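Following this line, the structures themselves.
Every number here is computed from the coordinates shown, using simple stated rules; none is lab data. Here the structure is a predicted model, which means the values were calculated and not measured. Cβ atoms are built from the backbone, for glycine too; each structure is taken alone.
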Structure 1
Amino acid sequence: MSLLVVGSVAFDAIETPFGKTDKIIGGAATYISLSASFFHRPIKLVSVVGGDFPKEKIEMLRQRGVETEGLQIKENEKSFFWAGRYHIDMNSRDTLTTELNVLADFHPVVPESYQDCDYVMLGNLSPKVQRQVLEQLKKRPKLIVMDTMNFWMETAWDELQKTLKMVDVLSINDEEARQMTQAYSLVKAAKKILSMGPHTLIIKKGEHGALLFRGNQVFFAPALPLEEVFDPTGAGDTFAGGFIGYLAESNDISFDNMKRAVIYGSAMASLCVEKFGTERLETLTPQQVQARVQEFVDLVQFEIELEN
């Protein structure tokens, strides 16, 4: 089984109540790929960077099983850059700078060597660009997962609706689900979203866990209470990487297996936020991942006897 990941490979500058960084690597596809690589390889990357992006970081991705034939390098341009400042609750943030640079005119190209992909993860990008990738595939993948955000709901709603009809799983947060449907109840919001195209929906609730919906089936995965959260920037993308990586490796897209994938995604996200940027993902071991998954299992495991 092969996995195709589409999204930004970029620079971030982050400020939280616990510290700040200069320019560090980030981007949806970076977090997704690094997270997924703990479960599945190879990962086939489609993205774009400028000539300013460190060659050693591209090599680091390759060493993690990420194929970069689909990574365009525009030597005379700059990479996408985002800077943000988080508030004390770490759930809200202010965007300080957004420089699209190479993403402003990004036309994705899916190489011939990527055409055998069975699993696709569409990281947060313009829904038109996401759709351009799908339209280049010569066969329908087994599973297409899509992430999006409120910016596209506000500026590209028609394009977003078109792309939604082409995907199997949508992953968004609770605020975005409510904005997308004008429904406060997440159960009602889920029903509306599932009528737009995807057969499965993930609603991420940050430090309050994640919900998985398919038809009338619902699963809730808790978030692990953490003593320290340094940087939540890549948490959602790291979650998506763990989710799709686990599914691609197990090659089982049943609802029961997606429950397990949500736990693995949640575990990866909880590890990512313990350091700034991709630092934790770059130094993490498989043993640490399994230990964190076990913490999630222990968190919700209990026995109860019901009275007749």
Structure 2
Amino acid sequence: MNGKICMNLEDKGLAAVGKALSSKTRLELLKLLGKEPLSINEIAEKMDIPPSSAAMHVRVLEEAGLIRTELKPGIRGSMKVCMKTADSLEIELDVPDGEKHQVQIVSMPIGNFVDYEAWPTCGIVGSDGHIDEEDEPRCFYNPKRVFAQLIWFGRGYLEYRFPNVGVREEELKKVELSMEICSETADYNMECPSDITVWINGVDAGTWECPSDFGGRRGKLNPEWWPDKNTQYGMLKTWCIAREGTKLDGRKVSALQIEDYHLTGGPYISVRIGIKEDAGHVGGVNLFGEGFGDHPQNILLKFFY
């Protein structure tokens, strides 16, 4: 692993990184992973801590993007193996005097998709209940989908079209796309990885390996009628395209720059969220609206000038 994570004071993931590095135990864990990938039990044994504590520290580091996990065959079923995502972390603290940003924000409700391909398990719910039948992909074109607050599918994609009226590509410094998402399986499963990809105008903007279909506690925004046994929350992920390349939560995933996405070349900006046909982990997608999960937002597209 020879990668570098580059961040600055504007990166939303910086606070999570700070939290992850604030613990001596997690710093020691990173040192161990610098030598070799380890399972949760191996980490617990080497650090002389309970496996539950090791799993908690791994989760915090994973949410910060400092490590990643993979499920591999073990003696008793599968085991979660942890490894670093990079060898170094660079945080830019200087901001040029007088630098100011003009920000244009478009908030897209998750039910406003214009195209889809969905395979069970799948469904749509609003604030007050289910919108049409579960596990019936044809229901995804129900007009009431515009009121969706949670959408899930086992594989496939959702496509949205954002307006590009007024977008001045030649003056753009960066563009950020953020959403709350996680894997999908029946009920929930904390060990359900899924390779979730975002395409912007048909261009691959990077894949996030989500570790879980999150549950076990209530989502902060979930309505009371939503069952505890179901998916409860996701993680807020941010794709950023800029002059220096494309990043996912501050980590560079591609050399593609703003002009490579042709933001003003057509009548709209297409954003597709889904699973590649040849994905290593086909674990589905849960997409959260502003009234479900932990984060009170829709899909946000931000233009920084």
Structure 3
Amino acid sequence: MKRIAFVFPGQGAQAVGMGKDFYDNHEGARSRFLQADEALGFSLTELIFQGPDEQLKKTVNTQPALLTTSIAILEAVKELGIEPDFVAGHSLGEYCALVAAGVMSFEDAVRTVRARGEFMEQAVPSGQGGMAAVLGADREQLAALCRTVSSEVGAVEMANVNCPGQIVVSGSREGVQAVVERGKEAGAKRVIPLEVSGPFHSSLMQPAADRLAGTLAEVDMQDARIPVVANVTADSVLEAELVRRLLVEQVVSPVLWEDSVAWMISQGVDTFVEIGSGTVLAGLIKKVDKQVQAVSINSREALDKFAAELEASRSPF
């Protein structure tokens, strides 16, 4: 391996039962779940492991649940003795990266993302906003279409630039529907409305950003000991106060995931380790560059396999 990045998934990766094999078999992982329960004042662990799914899918629960699962798994990954050159996360996952980099304490991060989820749920009345995945569109043409629709119909913006050929738009119900109907103007093969509770990463989330700024102002932050690649800039950041500002901007700005991955590759990263539920990020990374290694550690089995491969690569024979 030349250089390595740890990456953490965001909302949409959640699944009832995620992380339970780590809880059952790893003391450090178990302690993270219990710390989250104590920090929040209720059993998040029970919700993660037992559901019901409809409760876990609520943004206010999904965000702390995913963060807790990722950081619990990270405790087990640390035992492999790997120090990443960069850390990054997709939207909510950026908070996991900040914990991994020593910017925020785990307990502060859990409480902050719980509040973030609440603010995002409350920012726009139910049914007034939406999101859609645009597949196969040209990025610049889609940006132009969003500007046209925003001026003619209703606000809609690029929210997640995930990989070549996959961009998510977000905004008013009318604006998103117009992009669904007119996506071919941007070269889209398909436009798929998403089942989400709000228009995340759009300017309609400004009320949530304003409230989050107040919450983050009270959170103790340290400069990062590992460079964090920020969603908003697709560049590395170390300074605590810049992190604080970018976290507020992130709520209303597009997640530049494709750009972030490309930037890390330009810095020599050839191995990406996705830590948390699912395999979404590994798939996106391979679509950015097929030559890099992208591994998802979402189970003890996956961890053991990666550990064996790591040991083999270190062997002189």
Value -11000, calculated as helix-only ellipticity at 222 nm (-39500 (n - 2.57) for each DSSP H run of 4 or more, over all residues; to 500) from one of 1, 2, 3, is from structure 1
Figure out for me which of the structures 1, 2, 3 the number 3.0 belongs to, where distance in nm of label points 7 Å out along Cα→Cβ at positions 194 and 218 was derived from the coordinates. 3
